Structure 1
Amino acid sequence: MTPQLPTDIDIDDDVRRALAEDVGSGDLTAPLVPDTTARAELLMREDAVLCGTAWVDEVFRQLDTRVRVAWLKHDGERVAAGSVIARLDGPARALLTGERCALNFLQTLSGTATLAARYIDAVRGTRAKVLDTRKTIPGLRRAQKYAVTCGGGHNHRLGLYDAVLIKENHIAAAGSVTAALIQAHAAVAVGVPVEIEVENLDQLREAMSAGATRILLDNFDLERLTAAVRETAGRATLEASGGITLDNIRAIAETGVDFISVGSLTKHLRAIDLSLRFLPN
């Protein structure tokens, strides 16, 4: 999936919220240093997939347009530990004020992209595509979903408004798998994706009989995943979900499912170690 950067408005909003949270009524420490120009380098301290450069640019644009950021590496690029990824110059006070906010975006989004890349590497050579979920950091969904694609992954629905996913509680409320699918197809516009979650092979068969074309297999073990692939025989797209880890995703992919959704991509990420170092003038 080709990474699609969120809109300028989205990035602007992300940064405005972050700066308001961090800077508030004003940075009390930065004005203590001389009002001079400074130079700095951004250093990647561990192997990682870089992501978040546009957010760094926007942090400094909002603080002081005199800050210049020259990127030596780019989003989606695998970067070795110890690499200089950018050089900055501009007012020292603006660099100091924006440092933490800029690094927060970069370490979080690079962490998301790096974890996604590990999952993609684990299924390489199979037909399975790795999907993200809606289990994202509040306020950073579009940013994290972009980061997943920078790591080589694919996006599931962005929110509740762009696709239908009928889950167990929807089925319980509707009365049955069949009833839920009938209601969904009657209610949504043509072209809106409809997917239904099933918990066993009987529900899978019912979903197939009711015309389901995309089915989420919730917490199926390997034996049941293999059986589901065999029973559907390509008549529906199958997505494995639930309990997916780096230790088991390869075996799940080898069952022949089309997609594997992994909540961990955006909720169990570890921030990447980065640093901003001022250079001698």
Structure 2
Amino acid sequence: MIRKFIFALCMGLCCMACEEALPGYNTSWKGVQFVLPAVLHPEVYSYSFVGKGDISVDTVWFTVRPQGMVPEENCRIKLEQYEKREWKYIYGNDGIIADSVLTVYPRQAVPGVHYIPFDDERMKEHLILKPGELSTQIPVIMLRDESLRDTTYTLFFRIVDSEDLMAGDNEYCHIQLKIADCLTTPAAWDRYFFAGAWSRTKHEFMITISGKEWDDEFISTLSIDDKNYYLFIFNRELKKENAKRAEQGLPPLRDNPGDPATEITFPTIGSHTVLDKSI
């Protein structure tokens, strides 16, 4: 009887310890994390001021949701920028690490220059999870600095513990936001993209023909039918453009006019289905 009592007591203490160690099972625990899309690199976003007119400030919104207990009062969300670093290891002939180099990711965004700092008064009203909310959107307010005209800067930021909310699952608490005022590769335009490999000339051509921005926001709205439609349009218009160029004694549209290997092409309708990871 005593053994059974001791065993039951031990099990009870173990369960209590587990409850304290695992925040998901603690009824008082409150956290928050990003809602990320189901893509290859969900944490990577890109934004360009190109085509946005004369604006000097713009905003990208990110969705977050609570973890654990749903707030019963206004809860502060805290964001912080962090410096992206990476260790690179050098191996000897024996396969053992001989040396290591700490590399800092180049061209990281500067607070107050490329974006409004997260601790700025203008941000406070937006970084709130209200009572009963199952999700909300929080902003990154970007500044159109001159340096963005020829260089892309990356903002690495994350959710951290605030006085009200803990950071949730680490995998869903980090974001990379690439900010530019020139055409750059959208995060959604990866090696699986339906229009083929990215180039500045191809990107400019697509914008000119369609009147669309071809940024992450627009790309995310495309259905398979939309993609087939645009492939038809781009191939048709590229053929016309190259015919005009031939009449003028110019080569086909290329990234580098002097290099025939850089001629712009688009896949034919249907061929992109093999490469499109969303299918």
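Laboratory data are not the source of any read-out in this text; all were calculated from the coordinates shown. Note that the coordinates shown come from a computational prediction; the quantities given were computed from them, not determined experimentally. Cβ atoms are built from the backbone, for glycine too; each structure is taken alone.
Once distance in nm of label points 7 Å out along Cα→Cβ at positions 104 and 208 is calculated for all of 1, 2, which comes out largest? Show your work: numbers first, answer last.
On the way: 1: 5.0; 2: 4.1.
Top value of distance in nm of label points 7 Å out along Cα→Cβ at positions 104 and 208, among 1, 2, belongs to structure 1.
Taking -7000 as the value of helix-only ellipticity at 222 nm (-39500 (n - 2.57) for each DSSP H run of 4 or more, over all residues; to 500) derived from one of the structures shown (1, 2), identify that structure.
On the way: 1: -12500; 2: -7000.
The read-out was computed on structure 2.
Among 1, 2, considering only Kirkwood radius over Cα pairs in Å, which has the greatest calculated value? Kindly include the intermediate steps, with their values, before the conclusion.
Values: 1: 20.8; 2: 22.8.
Between 1, 2, the highest calculated value is found for 2.
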Taking distance in nm of label points 7 Å out along Cα→Cβ at positions 224 and 240 as the quantity of interest, name the structure among 1, 2 where it is greatest.
2
